[in-house]
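Structures given as structure tokens follow.
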Structure P
Amino acid sequence: MSMAISLLGSTGSIGRQTLEAAELLGIRVRALGCDTNLRLLEEQTRKFRPAIVAVNDEDACRDFKARVRDIDVRVVEGTEGLIEAARVPEADAVVTAVVGTAGLFPTLAAAEMGRRIALANKETLVCAGELVMACARDHNSEIIPVDSEHSALFQCLNKEPREGVKNLILTASGGPFRGKGKEELTDVTPEMALRHPNWSMGKKVTIDSATMMNKGLEVIEASHLFSIPPERIKVVVHPQSIVHSMVEYNDNSVIAQLSLPDMRLPIQYALTWPDRRQSLVPELDMTKLSALTFAAPDTDAFPCLALAMDTARVRGTACAVLNAANEAAVDLFLRGKLSFYGIYESVCAALEHIGNIPDPTLEDIVTADILAKSYVYERYKT
């Protein structure tokens with residue numbers, strides 16, 4: 001297909017699978033962006049020959065320029081570099097797969113250019129959903145979700161009038177600790193939490209899955225994407241990860257999207273929509289499915305889910321504080337400086353300490369993000 005993309009977050013799990021889809025579909029790669037994985041970024045640059053490569057980390061950017069001095073490529077640095085990559089000429093779509101709030105400004109830049117945005121960075125809408133969606137509407141920019149759950153909802157809604165929708169139903173695998181009670185999770189280590197049974201993801205997202213914070217963040221994201229109040233977004237635990245999400249309509253019919261748990265499918269669909277193309281994802285053989293089960297989440301064992309869903313109803317800068325405090329707390333947990341339930345406790349403390357601005361500006365959101373991270377790190381003197 002005649003298409004070109006800018007890919008931000010190219011060395012992560014989503015980024016690598018996006019490049020697989022690009023190869024399959026004959027999509028050109030005009031820009032790449034990452035943080036510090038220079039070895040893989042160099043391989044990608046030599047293979048796909050983008051016009052621009054953005055390296056978010058200053059020291060890494062200097063090193064990368066030396067690595068590729070023999071290639072005709074412009075290497076740019078930091079947030080401004082990611083923004084430049086998002087605006088690269090000839091790119092029809094921007095895939096935003098960077099982790100955390102680093103994706104916010106390049107996503108806004110892509111929206112201002114009227115580009116299609118294949119959104120794999122949930123933090124962008126969690127922190128600044130009202131601003132980002134308004135920007136996309138003002139510039140006729142399409143935001144197509146890449147998260148498997150939101151892609152499933154996008155497909156099930158299929159341009160149906162929103163007044164016909166009763167509830168959105170997000171499915172959750174339950175992560176590595178599904179079925180375990182609170183007392184069994186007090187001594188969880190990072191190694192234990194990183195053993196996801198179904199999905200291969202980056203470390204931060206995998207920990208969010210283990211705490212079920214990811215599902216709460218997805219509720220906030222879905223509310224913005226589909227203009228549905230958070231009170232009408234439900235979460236059910238579905239350990240097989242075959243049903244990726246569902247839409248319940250006012251007549252009580254439910255439409256679901258099913259496929260094997262493989263991120264290449266929602267990535268490809270975000271790029272080819274409204275068309276469907278042959279993919280690398282294996283066929284789903286219904287005769288080999290032993291069961292599809294669903295259960296209510298245990299918010300006592302996984303309090304991050306309830307906390308995020310409560311914050312979804314508050315909105316304002318509270319969502320940015322929730323996201324940033326969680327980002328810092330997960331980092332501390334991965335470094336062995338914080339317990340598993342310390343993640344929840346740190347986010348609660350940050351929300352209480354920093355407070356909320358109901359109708360924030362972009363500056364308010366950025367400030368809330370900085371304050372929340374600083375508060376959590378200072379709390380543990382790191």
Structure Q
Amino acid sequence: MKMKLLSLLLMMALVSCAQKNKTNAKEYYLLLGTYTSGKSEGIYVYKFNSETGDFSFVSSAKADNPSFLTFSPNEEFVYAVNENGNDKGSIAAYSFDKKTGQLSFLNKQSSGGDHPCYVNIDKSGKWVVTGNYSGGSLAVLQAMPDGKLLPPAQVINHEGGSINKQRQEKPHVHSTIFSPDDKFLFVPDLGMDKIMIYPFDKNSGKLDPAASSFAQIEPGAGPRHFTFDPSGNYAYLMEEMSGNVDVFSYDKKGKLTNIQTISATPPDYKGPIGSADIHVSPDGKFLYASNRGESNTLAIFSIGNNGKLNLVGHQSTLGKTPRNFNFDPSGNFLLVANQNGNNVVIFKRDKQTGTLTPLEKQIEVPNPVCVKWASLKN
């Protein structure tokens with residue numbers, strides 16, 4: 001009798017544990033930045049299950065063209081560009097309530113130039129850096145302990161252009177990337193065909209233009225987005241206008257050395273090129289790059305021990321104009337924002353092969369262009 005009772009209690013405990021694990025399946029907040037020229041209201045917040053790929057709408061916050069977002073390191077604040085021209089480019093600050101998933105507007109400041117298209121923050125959470133595409137400039141803003149932003153403490157205006165007189169008639173800053181140790185800021189400029197490299201003082205927030213250097217990119221290539229691998233020994237650049245990926249070795253002292261250039265567009269593709277985003281998988285084994293134009297694909301590369309890339313293949317994004325994409329924190333899924341498809345497509349990622357399998361479910365949202373993640377409150 002006692003044995004039967006013990007068996008019954010054990011079974012009940014196992015069922016309870018299984019139900020608890022199912023209930024506590026790992027979830028994250030997913031934030032989507034958009035263009036608001038269509039039906040979008042601004043920033044959209046969802047919950048996302050990293051085991052099943054399921055999602056649920058949580059909230060939205062009205063904003064003006066919040067096309068790129070970044071979280072503070074403690075995930076208590078969100079900073080969004082307002083990608084506007086005519087001296088209306090700005091950076092908006094929001095507090096983020098992890099209990100409710102609600103964004104609350106704090107303030108906004110000038111971005112120091114027209115059409116800010118990228119925003120980033122250093123590891124201290126004190127310095128926010130934005131790149132102004134039409135303005136051809138970058139700006140450093142201080143974030144206060146309450147999350148609010150002060151006016152730009154420094155604005156650097158680039159000078160020069162390159163061979164494509166329609167696209168490269170002047171500087172076009174496209175991203176602002178800190179080195180893994182926050183000692184340098186890397187600034188790809190599509191108009192100049194250069195990656196500008198600025199020493200960064202994390203105490204004062206100052207960039208040193210006098211000591212800046214640069215990596216020269218092939219004329220007409222159009223540098224866009226830039227990223228490091230997890231080791232910090234290698235860096236990768238997406239060339240918007242050529243569709244190529246540049247691979248660099250990095251000496252961790254501000255110097256990039258090109259070791260490979262490889263096409264991200266499908267071999268048989270003959271249409272217009274407009275490559276966009278680039279990311280290394282969390283495990284450091286694969287690199288992905290998005291192609292717009294009429295390609296609407298993701299290029300998938302394996303990464304060798306020497307940092308060089310080998311093409312695995314291409315995956316349709318199942319939508320038009322893939323901009324930003326990102327992995328969920330578990331690395332199980334990759335989500336692609338198709339700006340003109342009005343959808344975010346969810347792909348299951350094979351961690352062994354790097355290949356992607358689309359789920360039937362998609363997130364329908366107007367003009368999505370940016371994908372960011374945050375943990376739920378413990």
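Taken together, the values in this text are just the output of simple stated rules run on the coordinates, not laboratory data. Note that the coordinates shown come from a computational prediction; the quantities given were computed from them, not determined experimentally. Cβ atoms are built from the backbone, for glycine too; each structure is taken alone.
Things to note:
- Identity of the structure behind 16.0, 50 (criterion: Rg and Dmax of the Cα atoms in Å, for residues 125-236 alone, calculated), options P, Q: P
- Comparison of P, Q - label where FRET efficiency 1/(1 + (r/R0)^6) of positions 141 and 213 (r between Cβ atoms, R0 = 25 Å, to 0.05) is highest: Q
- In this comparison of P, Q, the computed figure 15 for relative contact order in percent (Cα under 8 Å, 6 or more apart) is attributed to P.
- Answer label among P, Q for the case where mean count of other Cβ atoms within 10 Å over residues 277-284, calculated from the coordinates, equals 19.2: Q
- Read-out mean count of other Cβ atoms within 10 Å over residues 53-60, computed value 19.6, structure in P, Q: P
- Given -14500 for helix-only ellipticity at 222 nm (-39500 (n - 2.57) for each DSSP H run of 4 or more, over all residues; to 500), calculated: source structure among P, Q: P
- Largest in distance in nm of label points 7 Å out along Cα→Cβ at positions 109 and 253 among the labelled structures P, Q is structure P.
- Structure (P, Q) behind the derived value 36, 25, 20 of semi-axes √(5λ) of the Cα gyration tensor in Å: Q
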